[in-house]
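So, here come the structures, one by one.
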Structure P
Amino acid sequence: MDERKYREYRELARTITGGDERYLDLLHDVLIDLSGSDKWNNIPTKKERMYYLTRTLSNQFYSNNSKFNRTYRKFNTEVFENIELEDEPYMEKPTMDWVNEILEKEMKDHPDKWYDIGLFQLYMKTRKIDLIHKKTRIPKYSIRETIKQMKFWIKQKWKEEWEK
């Protein structure tokens, strides 16, 4: 192969890969594979050869299961500067007894929250929003929102308790 053809092929590979740093590796691997191909060696015109090379380079570069992907992309290892992660402080999960106690205490302190507390206690027993909906005729959306708010409230209470 003469120098002029090689420069054309090299520029084509750089264009197809969008300037990726591995474009020369791609080009050389494809040219090595094509050198043994009868189809490539029997292409008569320069235009057809360029088209064939363009399709081959594109397929190799953009395919997820190509030889290029398996060789150069799949096991791309990056060097991380700081691998050590800060430890998160350990926090126990609340027990069901504690949750029941906090709900009873809240019911005594704030009787106006009977709806939220009662709905959450019903959810703790059944664990099914559909059953609660059928039993109470409360819209499912409302049940979900109330349960979500109560879970957040319980998590906040537990966090306060844990920090003491």
Structure Q
Amino acid sequence: MAQDKTAWMEEMDQARAELWKIVESLDPEIDVCPGWNKRDFFAHIAGWEAIVYEVYLCNATGTPLKTYPYNNLDDLDAANAGFVAERQSGTEDNIKLECEINRYAIERMMDDIPAEDFDKPLQFPWGQLTAAQFARDAIKHERDHMNDILKLQRA
């Protein structure tokens, strides 16, 4: 494994902390991403991480993955819009808390994966990934959002 389990987990935490610091500094009404305010941004993260938690749980228990809406999540724009719409009645604080709970649960599920199995494939709705690949993708996703937000702030 090019990077060990502990390093992946630490880098995930660091990327999340950096992203949250930037998002927290923003006015709640401005667009964090085109068309999304802070609450909507948190809803996007909460929706995806709720699914990732379910994926880790299914893999851990040997339960088959369920089929998700939005063409089983292949339609990313529709899935993101759905995650935001599902959380429209929530407050920014409550949706952020959902993100935190989901991330905590995901990390506990990842902690339960033995280090020697961190490179074994897991089934996600969008294909097979190892826990290490998921961590890499999660880190990239959060850093991409950070960069997009910083560009938007400079514009």
Worksheet item: Looking at structures P, Q, which one was relative contact order in percent (Cα under 8 Å, 6 or more apart) calculated from, given that it came out as 13?
Response: P
Discussion item. One of P, Q was used to compute distance in nm of label points 7 Å out along Cα→Cβ at positions 10 and 146, and the result was 1.6. Which label is that?
Written reply: Q
Discussion item. Suppose distance in nm of label points 7 Å out along Cα→Cβ at positions 58 and 130 works out to 2.2; of P, Q, which structure was it derived from?
Written reply: Q
Practice prompt. Could you tell me which structure in P, Q was used to calculate FRET efficiency 1/(1 + (r/R0)^6) of positions 26 and 66 (r between Cβ atoms, R0 = 30 Å, to 0.05) as 1.00?
Written response: P
Worksheet item: Thinking of P, Q, which structure, once FRET efficiency 1/(1 + (r/R0)^6) of positions 18 and 122 (r between Cβ atoms, R0 = 25 Å, to 0.05) is computed, gives back 0.45?
Response: Q
Discussion item. Given 17.0 as the derived value for mean count of other Cβ atoms within 10 Å over residues 34-41, which of the supplied structures P, Q does it correspond to?
Written reply: Q
Discussion item. So if we calculate volume of the Cα convex hull per residue in Å³ for every structure here (P, Q), which label has the highest result?
Written reply: P
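Each reported figure results from applying straightforward, stated rules to the coordinates on display, with no laboratory input. Predicted model, so just to flag it, every value in this text is computed and none were measured. Cβ atoms are built from the backbone, for glycine too; each structure is taken alone.
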